[in-house]
Structure 1
């Protein structure tokens, strides 16, 4: 279950499904571009690492003393001294944590990343490189634009439709408009890989714009909230 807590009177969003690692989502109040030092102090790290996001399907593993990750939309973290974050404003943030191996990742899954199945591909890389077992992975699917507010064209709809075995209940059609649920699509994608422990955030970035930034609601805002991960 998701819940808010405060860091110096600034809200962050957590899930009770991850207790050991420090995994959370910032809000408008605590977004890293305005509160970087606050988050650094809270996590007890010297630097926050983030990639250059391009709506790709590219995944990289964080290396010691490497801080530049161009054209990357998922980072895998294995170093407890480091912390990572990615930026969001409607796209789906996904935090993955292997409770047995103490490694994790953050994925950026807008419709393009969802079509490229970036979340299950990240888990697959964790399986291949670090012997992760899907049943040991906990996934937090954070605040994103929900089906109530996210209409797409038929071409995007058809591309998303083939990313899961069962697309029922993951969309609705109203007046020839296609409304899709990216949070549930990503959840279904990783369930089909064997991940069972999934917490889906109920907040819509457009409806709950008082808490989170929304690219659509705010006419292309450049502000971003964040998904943050530091290992135990």
Structure 2
């Protein structure tokens, strides 16, 4: 069976995309990039150029593929990277790009993770140490509800975009959360790309050793807030979008 020579990790922030990119990129035949449509990842340094690439992303992705030094090229695409995300994903699929859909089922933890990362500027941990054992951190109700509603909307939109598209689902909780999942998950991706398996490794470490329920001072209040605003049903509905 012919190898796939191009793929995209389609996801949203705080879903484990950096970890998956690093694991898959362990393969000697793969060059896997991160968020190529974000200034923060350093692939584009000019805001005007970024604006152009976000409007016509597919040619830009091919440009990066052509300049890759390896046989197989991949990158990370988040749902908000381009205003034409559905068109971009469908075009990539039509042009033979393999779609890997990375999803985090626990939207509550995903939302808290994003808020905490933005506030602390502690997005990833490449050291042997985890983050502080205790954080005197309180999340405002409005900020939390806004983040939850945004995440629910994105998950629903992803389900619509991926309808009738062949893709490989990867779930953070089932496939990436623990170290013993990493090799089987990478093997699954390699099989999807028609590649032989290789041992994988990463220097990425868990950001915090303790759960958010112990790090966020008003954690229970936030959970109660979801019930008060009837958002639990919407969150649970997102679990069925695969």
Structure 3
């Protein structure tokens, strides 16, 4: 069966689909000895020989699935061009390559999935699948019914509307409110921008769940392999 070249590279655990597209555009990928720099090319993995930087690529059969509690100050990438610490740096002793599924900004901590399963990465990051993500946020000021209604209706951001979000007030403090927010999208810095738009900027933000997967037992900076039950669950979302 023929599939797009960038999809093959993702399935092979080379990089995420978006990063694989850049590898192609940079001229680092060959198909049957010829450099390919177009994104629409389809290949047959049973027939065609695919190389990245001269090394043969093949679809991995041994997939790894990792849960991490990303600390604040760590960037969600494999390698940072500015030399900042990245999530991959926390995976001490792991020989296989894995890649973060989606992103958490540098100033946000919390649950992150890493894997070399390109098909699962695509499924979890594609907007049409609407995987629910839960966040705990400390926001400035006092959130009331008016702000909650705005979240539930959907908030206009500079790059379009953010889909309706579910908000639950956990606790009021003197100068801030602790809330739980559930979203199904993955716009860049979405929670922070939504909170700022309703007049309650984020002070602290942590992602606590992806679907039913949680941070339980993981301190910031810690990671573990997913259990067979968790893997089955995430694949069937």
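When percent of Cα pairs over 33 Å apart is computed across structures 1, 2, 3, the figure 18 traces back to 2. If P(r) over Cα pairs in 5 Å bins from 0, in percent, for residues 17-80 alone computes to 4, 18, 27, 26, 16, 7, 1, which of 1, 2, 3 did it come from? Only structure 2 yields this read-out. Upon calculation of Cα Rg over 2.2 N^0.38 Å, for residues 49-88 alone from the atomic coordinates, which of the structures 1, 2, 3 produces 1.06? So the calculation was done on 1.
Computed from the coordinates by the stated procedures, all read-outs in this text should not be read as laboratory data. None of these values were measured; they are calculated from a predicted model.
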